[in-house]
Every structure is written in C-alpha cells, then in structure tokens.
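Nothing in this text is a laboratory measurement; each read-out follows from the coordinates by a stated rule. Predicted model, so just to flag it, every value in this text is computed and none were measured. Cβ atoms are built from the backbone, for glycine too; each structure is taken alone.
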Structure I
Amino acid sequence: MDYRFFMPTRVECGAGMSERTGEFLASAGVRKALVVTDAGIVQANMLGPITESLSRHGLEFAVFDRVEPNPSAESIMEGLAYLKETGCDGILAFGGGSSIDTAKGIAVMSANPGHILDYEGVGKLTRPGLPLTAVPTTAGTGSEVTASTIVTNLATKFKAAVISPYLFPQLAILDPLLTVKLPQPITAATGMDALTHAIESYTSKAASPVSQSFAISAVRMIAGHIEKAYFAGSDVHSREQMLVASMMAGASFAQSRLGNVHAISHTLGGIFNIAHGIANATLLPYVMKFNLPACPEHMADIARALGCDTTGADTRRAGEMAVEAVTQLNRSLNIPASIRELGVDLKLLDKMVEDSMRSGNVLINPRLTTAADIRRIIEHAYSGDLEL
C-alpha cells in the first residue's frame, strides 16, 4: 500500500513545561503574541503563569477570550480583526480544542484572503499563516498536532472542516499540571473524545501501519488511565498519560481522518450546539456496533487494547467485546447512554442525515454507509438500542 506520514509539529511534554512558553516563543522570533482562549479560563485565573512566562522573556501579548464551545466562523473572523488591530506576530492557543481550532483559523486567515468558510474542504489554503503554539488544557481533541479546524456556519448550522498542512501548529506544549483540576464531566468527555479518535483512526480505510501504531497505543493508554484520571483527578501520571494519548490519537487521525462518529457528532454540534466530546462518547458504541461486520479483526485488536480477555473467543465475539467495553466505560464515567439525553430532537432527523452525509468521514468509514444507515444509527443512538 502507498501512504505517507507527515507531522511537522514539535512536541514538548512534561510537568510544568508550560512555564517555558515564553522561552519557546522568543526562540521562534515572536515579539508579540495573541493569546487565544476562552472567558472561563480567564475567570479561573489560569492564564497567569503563561503571561508571566511571556513577560519574563520580553514578549508583549494581547488576549482574545471570545472562543465559543463550537467555534463559529464569526468568532474566527473577529479574532482575525483583533489580531490585526493589536499587531501581533505570533499566536498562542491556550485551552481546549475550541481554543486551538479558533487559533488555527485566525493564524491561517492572517495570510489568506477572504473568509474562513471559503476554505471548507481539503487543501484550499494557499499560504502558511503566523506561527502558532498550542497549549492544550484538556486531554481530548489532539488538535495541537492536527491539520484541520472545525468551523460552525451559524447561518446553516453546519460544522465545516477546513483541512490543510498549513493548519499544523509549529509547537505543542503538553503540561499535565494544567489538567489536574479539570471537573469530572470534562475529564470524561475529553478522554472519551480521544478514545473515539484512536478507534476511528485505527479502523479508517485511510489508515496506514504508522497511523495505526499510534492509534492502538493511544487506545491502550487511555484504557489504562482514564478512570484514574476521572476518579483520582490529581494523579499527575495518569493525567500525563491521557494528554500524551490524546496527542498520539490526534497525530494518527491527522493522517487517516476518522469515520461515522465524527460525521454525525459534527452535525449534532452544529444543529444542537452539543459539546463535541460528549457527542462522540455517546455515539461511539453505536457506530462501533454498526462497523463490526466490516472490520472484526480491527475490533478484536481494540478489544485487547481495552484490556479484554479474548482467549477462546472467535474474531467476531472478540470484536463484540470491544463494543461492550466502551459501553461499560461510558457508564463508569457517567456518559449519557443516548443522544436523546443530550438534547437531540428527531424532528430534525432529515437535516441530521443530510448534514452527516456531507462529511468526508463517511467515505473512509470502514463499513460502506448510506443515508439510510446514518438514519438508522441516529435512531438507535436516540433510543439507546445497541441492536443495530
């Protein structure tokens, strides 16, 4: 098979590593940084050590804290205007996936004309933007090492994907100390988001041996540490393992892309403004069950990586164990068992099916998928019935 692996992002990882942010940006030639974050992080006084690090190394900075949970095109263009107003020559994303995705959009639009939605799809950006450093404060999206950003079109309520090598951040700083105080619901949703990335990447039609090695290792790491991160909270080792696993899953799907979970979850986020991680987590068992006939060997691998004892089980039964393990993990982490509990309204089912089928993720899902299949998955995920 022919494949390529390209990840230009440099990764710096370790407890307290974010305190060196100013050093890293200064060495990259940045003089004034636009810090892209959300109001909650500002209110929680999490920015202090970061801005102190910038000042300590002689950098000026401005703060754009208008990031939304599902970033809209409008917020990205607003951030771009603020970037130009403040004269920043580098960008620092600090926060969860929404902050990083917003920063990515601002960075590339600093060098490309028009509107961010003009670039929906693959490879339409023509120029690299300002240098971007990403400091994730959750272990979930892996956006700090991916070549995509997801942008909500408020007029159509559609989450558009912009994909380009120019969207890779130049630097990712992984500091587990930033995640130790995360509330349990966020730890659960972001951790299961990372697991979804790993599983969908591993089973993707576009996967390669390289991307799969990252993905299955991420599954194993998440299975071994997500519950301790959730129940113990302050265990730095588990937090670091989750952060690294999230990054590895991101590095994997940056090459392979994803599948039906993301095709549907992006739709739910666009229409109902449901947080991405929780939508992925809730949908994951249903899509795994749907995909099982098409990739039983891969599902059996996932079962073993999740810690299932598949001794004596045939391949199909081992794959079923993976679905059962994810279902049980969701239950342990208090993830809703149905998308009805997330606020989905089946009155909009036709639009959900239509928008999901627009996603390029459907084309690389391991099982051939029609609009009728998407409808069936959504209906079963709504009713909580895993017997697809």
Structure II
Amino acid sequence: MHDGTVLYPTPNLSAQDQRVLEAVDEMRERLRHQVQGVPAKWTGGIRKFLTADAVAASNSIEGFKVSTVDVEDLMAGEQDIDVTDENRAETLAYQQMMTYLQTLHDARNFDFSKGQLNALHWILQGHRHTSRKPAGQWRRGPAYVTDARDPSIAAYTAPAAEAVPELADELVAWLNTADETHALIRAAMAHLHLVSIHPWCDGNGRMSRSLQTLLIAREGVLAPEFSSIEAWLGRPGNTWEYYQVLGRLGASYRPDQDVSEWISFNLLAYHQQAQTVHARFERSGRIWEQLAGFVEQSGLDERVASALHDVSMAGRVRRSRYGANEGLSVQQAQRDLKTLVQRRVLASVGRTKARYCVAGEKFPEIVLETARTPVSLVDPYRG
C-alpha cells in the first residue's frame, strides 16, 4: 500500500481558495495582536468560553446535548448542573482531552504516534470501554456511518479492520513529515484522513476534529481556542453540510480522488469562525467598558464588573465562578452577589448550591442591548 494513493492527496488551492486563506491569515494575525493588548483575565474568560463552545458543539454533532454555559460550569467544577449522567461524562471527557491538546501547543520534541492517538482516544472514550467497544484500541470489525434519516442504510463504509494498522502507519508518517502546505490546510487534511480511516469503534468524529485542533495548536500563531472550527461545525446547518461534503466523497474509502471541496468547506469554516471570534472579542470589550462606567456611577466595587460581565455574555453567574475569577472567599463572593440582588441589578434563581444569578430589572439596558445584538457573517466565496 505504498503506491501514493493510501491517503488522500492534498489538492492545490484554487485562486479563490488562496484569497480566502490569505484573508483568514490576516484576521488571525489581527486577533493575535488584539489578544496581546488586553488584560489576561479578560482573554482568559474568552478562552474558557471558546473551549466550552467547542466541547458543546462537537459533542452535539454526536447527539450529546449540553449548552455552552452548562459546559462552562461543568468545566469550572460545578456539580449541581441539570444534565444527564451520560452527557456529564461525555462533556468532562472531551473537556479533559481538549485541555490536554491545548497544552501540547509548545511541547518540545513532539512527534505523533499510533500509541499517542490511541491514548487520546482513551481519554475521550475510556469511560465507555467495553470488550465489544474497546477504547484506546483499533477496531476489530467493520465500521459504518449510517444515514441520518435511515439507520439501516450505510452512508459510508470504512476500510476493513485489517487495513487499519497500515493506514494508521501512513497517517502517522504523514503527520510527522513536514512540507510546504499551509498549517490550516494540513489540519483540515488530517481531519479528513482520520475520519475516513475510522480506526475506532466509536468517537471517530470527535477524534478527527480534535486532531485538526491539535495541528492548529502546534502551528503556534494563536491559542487553539481562537481557531478551532468545532463550534462552527456544531451549528445545525453547518453540521448538515459537514456530513454532505463528507458524503460526496463516496460510500467507501477512495483515496485516489480530488478533495478540493473539503478544503473549500474548511476554509469557509476557518473564515467564519474567525469572524465569530472577532465579533465576540469586540462585543466583550464594549460590554466591559459599559459595565465599568455603570459600576463606578453606582458606587459598587469595581470587581463586581466581572460578575455582571458573565451575566451579559453567558446569561448567568454562579457564586463559585465569580469567586474563583476574582480570588474571593466564599463569604465575600456571596456578599457581593447578595448586594447586587438587593439592588435588583441581579435576580437570584434556584436554591442552595444550584443557585445562580441572572439580569435583574436594574441591570443596565445598554449592556443587554450590546450583548444580544447579532452579527452577520460573510461568506467569502460569495463576494
């Protein structure tokens, strides 16, 4: 299997693809400078949200539905979140793997290996390990992707199990061989290679999207949270198109074909995700400024702006997260939120440990207007 057609060949970019890629590079470079120019606490909040959004979206593609704000709370260690045990386990497993991938961005003497890929799969699927569906091991039988509307129909039949070890060898060799291909294109191809080989019984989609994120992280231009397209892929219309593009590659593994459509699809995702992150960054900044003015005029301690910012951006704030963000004791965080509730800036919801706060009737309206004003995304392929 060394005839050059074991893995999909990386296609040449069209002139339009090249223009879109250049635009993505410009947006990411601009965002890098913006991130460097603001306080770490602020960017830390955005990074946590983007990580949670990626986890929520990628899991949602596989049918595990947990909102981004619930994922944020689970990531922060909150226990009293109204989600099923299964969704909680899937969220925490994927969050653990994403956190590990993020730490690999500057790992020295880094190489890919089959053992590493299987170890990552164990982090993702170890809680589901059974003898029938082993985690961290190549599958031993056939694998199919079934039609979303009729599970009796195989939309895609993966390579035979006995072909997986050699295909994995080829993939690892490709991953460890540098070439002149742009890092974002290589990341998209890595995703396609792994999802097409489908080497495990379960978790192949999330592993493939994670591998793409890891290659983006290794590029080093931006923290991977700012460039991962998992959140974009998790939007319902985009998820549908994701499966459509993969489906048009054929019902079985045929690596001797042109995959230009896959590259264009990923470039659209990179472009619109960059737009989305930039818009959130800008919105977050405007809200910080508006809240700083409100807090000063109201005679409140300036630290409560972070609690109000959480409410603006995520819809709610919990005592534990606010306290952790500001380095406060439990009692001080409780007092601050109680003061805001008494002033009707916030309203309390729920009881005891599950309690959280939302915007009250005295919450500044201008901030809420800023927070809920939607942005329009441009399709770079349509002018």
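Summary of values
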item: For 17.5 (mean projected area of the Cα convex hull in nm², calculated) the corresponding structure among I, II; result: I
item: Source structure (of I, II) for Rg/Rh (Cα atoms, Kirkwood Rh), for residues 201-248 alone, computed value 1.02; result: II
item: Label whose coordinates, when distance in nm of label points 7 Å out along Cα→Cβ at positions 33 and 57 is calculated, return 2.5 (choices I, II); result: II
item: When distance in nm of label points 7 Å out along Cα→Cβ at positions 17 and 145 is computed for each of I, II, the largest belongs to; result: II
item: Label whose coordinates, when distance in nm of label points 7 Å out along Cα→Cβ at positions 81 and 233 is calculated, return 2.1 (choices I, II); result: II
item: Answer label among I, II for the case where mean count of other Cβ atoms within 10 Å over residues 241-248, calculated from the coordinates, equals 15.5; result: II
item: Identity of the structure behind 17.0 (criterion: mean count of other Cβ atoms within 10 Å over residues 97-104, calculated), options I, II; result: II
item: Origin of the value -16000, where helix-only ellipticity at 222 nm (-39500 (n - 2.57) for each DSSP H run of 4 or more, over all residues; to 500) was derived from one of I, II; result: I
item: Answer label among I, II for the case where relative contact order in percent (Cα under 8 Å, 6 or more apart), calculated from the coordinates, equals 19; result: II
